Structure I
């Protein structure tokens, strides 16, 4: 029997691109407050309402939270921060033991001059969006440890399609993940039995050729490996 997975924010900028890699493996319950771009059936759920999150999460095996608001100082707190609290509170009350969370990488401002960055303290800066997502991560971490909820947080700086031809006049994207790689990471996260301390955040990037940021932690814990040698598209003929 397929695992029942609740996908919050299913009509947003991330989740629709993950469906090809998740739909064959899981019984997905898609929720949002707007229609799905590919006309998939959607249950209307507002993550700012705890009761709505609690109601739709019943009988689920896992929750994936892809909701986000960036440019509204009021709604961004209610969606990004309180929304994460609603997810973790519902999981704790319903006995759901797997949650996948996402957010911005929150380290480039402090470490962009360095190399071989794997697992360092997050530094969200003073931007409102970064702070709301950082608070959300701390809420997830606290609930995960208090209620034994295996929680995986994927952090990134950009998402997009895989390259299909040589890339010129550009360098390696420093913190970008292609859809196929994030699809794989989500499947690994849904299947892994446990992670250290019940909570782990993982860098998600497909291009490591710059040598600055690494997915080594995801390799060691999740068994993740980018699905292609994407840096080959940036090689220059000599």
Structure II
């Protein structure tokens, strides 16, 4: 199992009380599986991604990344696991304005210590895979919103992760471009044997998923169990 969360509990202090963000959540995602999680704002979707990304340590339960239990490991170990095995596509691309599409990816490779020659070849291949061939030297302001999100996706794949975590990738896109981005994610998941989890409000994209889950008040259930607001 590439990504596995078991009975994960996560709480936050909220004034004089404790808020339960994740309530005994279990999730398993296999290679080449595209899982979409829907749910209303404040339901725990972002917390789920943060725990799966090893950015937050849960109160209890286990988080397994490619067979490694990282639930209670130190920050250094979690950072290494995240760098080596997890790609994260944030809601906003947050591209560096002075860098070309190609250089956005090469920066990731440099941070991971990859050789420049091999990194350049992989970066070009990834930009081609996300339909940005010929736009390698365009800077963010020269790209459309959908194209910037494609650079964001390619950047997340630069270090060849086994797991891809995607946060609301269509929120700033129109319906057509949003569908294109999710279709691309589905294709990349299957073509690269990724274990992908995407959280979204966009119910129109659910047919592209292998499985759909709903988060409500910190609890995860199969299918679309509640209206999404």
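Laboratory data are not the source of any read-out in this text; all were calculated from the coordinates shown. Everything numeric here is computed off the predicted structure, so don't read it as measured data. Cβ atoms are built from the backbone, for glycine too; each structure is taken alone.
Say we calculate relative contact order in percent (Cα under 8 Å, 6 or more apart) for every structure; which of I, II gives the highest result?
Numbers: I: 18; II: 31.
Comparing I, II by relative contact order in percent (Cα under 8 Å, 6 or more apart), the maximum is at II.
Say we calculate FRET efficiency 1/(1 + (r/R0)^6) of positions 60 and 212 (r between Cβ atoms, R0 = 41 Å, to 0.05) for every structure; which of I, II gives the highest result? If you can, show how the numbers build up before the last one.
Working: I: 0.65; II: 0.95.
Result for FRET efficiency 1/(1 + (r/R0)^6) of positions 60 and 212 (r between Cβ atoms, R0 = 41 Å, to 0.05) over I, II: largest is II.
If mean count of other Cβ atoms within 10 Å over residues 172-179 is computed to be 20.4, which of I, II is the source? Walk me through the intermediate numbers first.
Values: I: 20.4; II: 14.8.
It must be structure I, since only it matches.
The value 2.9 for distance in nm of label points 7 Å out along Cα→Cβ at positions 76 and 156 was derived from one model only; which of I, II is it?
On the way: I: 2.1; II: 2.9.
So the calculation was done on II.
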